[in-house]
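Take a look at the structures listed below.
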Structure P
Amino acid sequence: MDLGLSGRRAAVAAATSGLGYATAAALVAEGARVTICGSDADRARAAADRLGPGAGWIVTDLTDPDGAEGFVRAAEAAMGGLDILVTNAPGPPPGTFASARAEDYPAALDLNLMSVVRMCLAAVPAMQAQRWGRVVAITSIAVRQPIPTLILSNTARAGATGFLKTLAREVAGDGVTVNSVQPGLHDTDRVGAVYGERLPDAVADIPAGELGRASDFGAAVAFLCSEQARYITGVGLPVDGGVYQALL
C-alpha cells in the first residue's frame, strides 16, 4: 500500500538507534526525506549514512530549549520546510518514589515533556499554514499502565500525552493530525539496559510471546503519517504485543 509519503519532509528526533531510527527508516522506505538528530556526531552521521542518500543529521541536546527548537528549525532549513514531526527522546534513569529525589524530576520533564512541547511549538504553526501536517510522538505504554521502577518516565510522558491530546483538538481543522505511539517492550538497547537479567520474566508476560521488532514499530508510525490516516487524530496507539489489558 502506497502511504502517499513520497517527497514529504520529516524530522525524527533521537533517531540514531532504537525505535527512532526504525521510524526514520520506515519513512525513508516510503519515499520521505528525513532529517534526524542525536547527541553524538559520530552516531548521528553513521545513522544517516545507513538511512541512505538524502538523509540529514543534526547534533542537538533535546533537554535544552534552544536544542529542541533548533532541531526543527535546522530540519526545516535543510529540507525547505517540514511536513512530518516525530518527537522522541531517551528515557530518564530508572527510579521509584523512594529513590527518586525532587530535584530529579525537572530533568525528566525537560527530556520527555518539554522537548515535545518545544518541538511542536516550532513545527506546528507552519504545518497549519500549509494545511497539511503530521505530528507523531513516541511515548510509552507507561502512560496507560505505569511501569514499576520508571517513576520519572511515567510522570513526564503522561504530561506529554495530555499536551498532545489537547493540541490534536486545536489543530485538527487545519489539516494537522497529532497522535502518539506507545511502545511496550521492543528489542532495543534501552530495554536491555533497563531490564537486564529481569528481561526474560518481562517477556513471559507479553501475550505475543516475544519482544517487539523495531521495524514493526516504525511501520506503525509511518502509517499514522500517511494520507490514509488523515482522519485519525488525538489517538494514543499501544504497540505492545497485547500487554495493555484495559478495555479503553
Structure Q
Amino acid sequence: MMSTPEKDRSAGVCLRVENLSRRFAGLDAVSGVSLEVARGERRAIIGPNGAGKTTLFNLISGELTPSAGRIFLCGRDVTDLPPNRRAALGISRTFQITNLFPKLTVLENLVLAAQALQPTKFDMLRPVRRFAPLYADAEALLGEIGLGDRRDERVRNLSHGEQRQIEVAMALLCKPQLLLLDEPAAGLAPAEATVMVSLLKALDASIAVLIIEHDMDVAFEVADRIAVLDSGRLLADGTRAEIRENQAVREIYFGIR
C-alpha cells in the first residue's frame, strides 16, 4: 500500500486536509473538514457569514494551528510548519483586507514580495542590479496583467480594483503551487469585478486555486468545483451544477425552499 505522500503525488493532489478542526473558547469555528484540491484545480469555498471560511484559510496557510486534523501539501505534512515555511513550499495567499505598502510604488511592492522567499535580505541602499532578476520578473508579470504602465505609481494612488490585482500579482511572484484568494472581488465595482474574473481565469493552469468569495457570480465563474461551509462543517462539495441544485445549500445559503 502506498503511503500518503506517494498517493497524493501519484493522484495529482495539491492540497489535502483531513478532519480539520479549530475551536475557540468552546466554539467550533471549523469542525471535521476534509477535502482535496487537485493540481491546477479551481475550487471556491462559499457559505454564510460565520461559516468558518477564513478560519479554514488561516489553518491552511499557517496563521492558525488546528485543534485537530492534518494538512498536506503535495503529499507533505505541513500541519506543524509556520506560515513562512509553508510559503517556501508553495502556499501563497491574499487577504480579505488590502495588504500593500501604500507609499511604495507598484514595482517596489512586487519586488519585495518576490524577495520574501529569497535567501538574501532586500536592502533599498544596495545597487538595483543586485536584484535585477526580481525586477525583471515583477515587470514581466505587470505586463501580463495589463498594469505595466503603473509600475512607477505609488500604490496609494491606484484604484481599489488595481490594488486587488496587484495583491494577486504579489502572490503569484512567490511561484505558488497553491494560491489562496480571500475574497479577491470584495468591494469591487461590477466593471472591476469583471477585470478580476478575467485575471483569475487566465492564471497558470498548473497552479491550484482555492478562493473564498461572497460574490456568487465571481465564485461560479472562476471555480470548477464549489465547497459549501455552514457552521464550520462541510455541507456540500461538488460541481457548479450540483451545488446549484443541492436542496440543503439552497435552503441554508440562498434561502430558497
Structure R
Amino acid sequence: MDLGISGRTAAVAAGSAGLGLASAVALATDGVRVAICGRDQGRLDAALAQLPAVAGGDHIALVADVSTPEGATGFVAAAAEALGAGPDILVTNAGGPPPGTFASTPIEAYEPALALNLLSIVAMCQAAVPPMLERGWGRVVAITSVSVKQPIGTLILSNTARAGATAFLKTLATEVKEQGVTVNSVLPGLHATDRLKQLHGGEVTGRVGDPGDFGQVVAFLCSEQAGFVTGAALQVDGGSYAGLL
C-alpha cells in the first residue's frame, strides 16, 4: 500500500539500532528521507547502510545524545538543517533507564529517568511541532512501552517516566488536532532487540516481536491514510496486555 509519504522528511531519534532503526528502515522504504541519531558513529554508519535509497538526497546520520532536553532539541535542529527542511515526521525514541523496584531505586535515579523518557520527548516536540503547524502537516510518533498500560514490576523508572510522556502526548494531540498534525504513541511489548537481551541476561524465551513489523506500524501512523488517527496509544505486544481498554 502506498502510504502517500514519499518525498517527506523524518527525524528518528535513537535510530542506530532496535526499534528506532526498524522505524527508520520502514519510513525509508516508503520514500521518506530520514535523519537518524545515536551516540556511536560506527553503529550509525552501519545503520545508515541499511536504509533504502530515496529520491531527493542521502539519508543522514547524526551523533547526538537525546538523554537530555538539550541533546534532544539539538538533534531536531541538526536534522532540520541537514535535511534542508522539516522534519515532516518526528519519531521520538530513547533507551530505557536501569531496572529496579520501589525498594531498590533511590530518589536520585528518577531525575535522569524523567529526562531520558519524558523531557526528551517534550523537547523534541517543542523543536519539531511548531514548524509542522506552520506547514499544516506533520506526524509525531513516540516509541514508548506497553508498561504505560500495564506497569512492569522491575521497571519502576521506565513505568513512571513513560506514563508521564503518554499524558504529554495525549494533551499535545488534542491541542494540534485541527491543524494537520497528528500525535500518537506506539507501545512495544517484547521485541528481539539488544535492550531485551540486556534486561533478560541474554536469555529470551517465548514469542517475541519482529522489529521490522513494528517499524511498519510506525510508518503507517505517519501515512496519509492515518491522518484521522491522533491521540492514540497503540500497543504492539503480541497480546501480552491483559486489560480490556
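For the reader, a short list of remarks on this structure follows.
- Origin of the derived value 51, 39, 35 (Cα extents along the principal axes in Å; candidates P, Q, R): R
- Parent structure of the calculated result 2.4, given that distance in nm of label points 7 Å out along Cα→Cβ at positions 60 and 84 is the read-out and P, Q, R the choices: Q
All of the numbers you see were taken from the coordinates with simple rules; none came from a lab. Keep in mind the model is a prediction, meaning the values are calculated, not measured. Cβ atoms are built from the backbone, for glycine too; each structure is taken alone.
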